[in-house]
Structure I
Amino acid sequence: MRSILFAMVVLCMAKVGLYAEGKWVELFNGKNLEGWKVIGCVVEVKDGCMFIKDGNGVVRPEKVFKDYVFEVDWKALKADNWDSGFYFRCIDPEGNYPWPKMYQANLRKGMEGNVDELKGAKSTGLTKAGEWNHFKLTVVGTKAELEINGKPAWKADGLKAAEGFISVQAEVPGGGQFLFKNIRVMELEGK
């Protein structure tokens, strides 16, 4: 029994030691869209929040990220059938298509947090309609995991892109308007 316990402690220590945590960086200052690129949509700052006002497109920080923890609070303003999302390790939309091809943590009603491109990245019942919700997305190597409102939603493996943008999706014509705040990232450095 002691040898099993010792092995578990060693494995946990090794896992923790693989990545050094950085410092939290606020991506959105609550005052303006400085440091963000808006593509194909209308985004404003309203009461300290990023307000997705109109259009189909994305808004994203200028920086590309590799391994990180991303946190955001979001609220759908539509009473029903809302839809938006977050793209991670993505490139900008190509051609006439308004959104990146992958990876999207969905904000569609009933599919909140689901990532279709990753096997097992499904969640249900962790969000609150009409209220603020919190996502914590951790992306390391080929793996990603999501917590919704402080509860584990899923863990998945299979990311192919080694780095990319983090983008907020605008899908106002079909999914309504959204508010976003407390948008921050902590980069993880491999040792």
Structure II
Amino acid sequence: MTNRFENIAAESHKAELAPWVLIAGGFHSRGGMDKANAALAAYLLERETPLHLVAHQVDPEFSQHPGVRVHLVPRPAGSFFLAEWFLDRSGRAAAQQVVSQWPRARVVVNGGNCIWPDINWVHYVHHAYTPRGARVWSGARQRITAAVAKRREQQAISCAKLVLANSERTRRDLILHLEVNP
């Protein structure tokens, strides 16, 4: 996977130092997907690629970097569910603004977090997970959240020009559940 990002970054770098827009929940070193997203941002900055980071949380190493423009997105009432809508909307607005100014700019989204037709780096496939054993209210909430996540994931994956998986398991889930071409 690193080689794919390296090849894409090299093409972008040769062009005109077109910026990249990275849209994710966070860019920090505290773990999970956000740590992987931070590693990609750090890699691109090492290559002197201008960045736009659209996220709920961004570490100071990025927010204070002169080559980074941060688009902080609120998380209303601390809700991840509500925050997804804001992340998608803010991500698409930032991507549209950057791509209209730099047509060779690249946009990276994660799964269903933003519907944008460029690179989709998938860390987790919602279609591969079935929630079980919850109480009536929390079960209903889980089913609604899962249904929305699956719908958004399908839209985002189907419009992507390039889909990258973070692991062999994720790759298999994408092929099996979303019929992504291997």
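Throughout, read-outs are computed from the coordinates displayed, never taken from laboratory work. In this text the structure is predicted, and so the values were computed from the model without any measurement. Cβ atoms are built from the backbone, for glycine too; each structure is taken alone.
Which of the displayed structures (I, II) returns the greatest value of distance in nm of label points 7 Å out along Cα→Cβ at positions 106 and 130 on calculation?
Structure II comes out on top.
Please state which of the structures I, II yields -16500 when helix-only ellipticity at 222 nm (-39500 (n - 2.57) for each DSSP H run of 4 or more, over all residues; to 500) is computed from it. Walk me through the numbers on the way to the answer.
Working: I: -3000; II: -16500.
Value -16500 for helix-only ellipticity at 222 nm (-39500 (n - 2.57) for each DSSP H run of 4 or more, over all residues; to 500) corresponds to II out of I, II.
Of the structures labelled I, II, one was used to calculate distance in nm of label points 7 Å out along Cα→Cβ at positions 26 and 162, giving 3.4. Name it.
Source structure for this number: I.
Can you rank I, II by relative contact order in percent (Cα under 8 Å, 6 or more apart) and just name the one with the largest value?
Top value of relative contact order in percent (Cα under 8 Å, 6 or more apart) goes to structure I.
Kindly point out which one of I, II the value 23, 44, 25, 9 was derived from, the read-out being P(r) over Cα pairs in 10 Å bins from 0, in percent, for residues 114-169 alone.
Label of the source structure: II.
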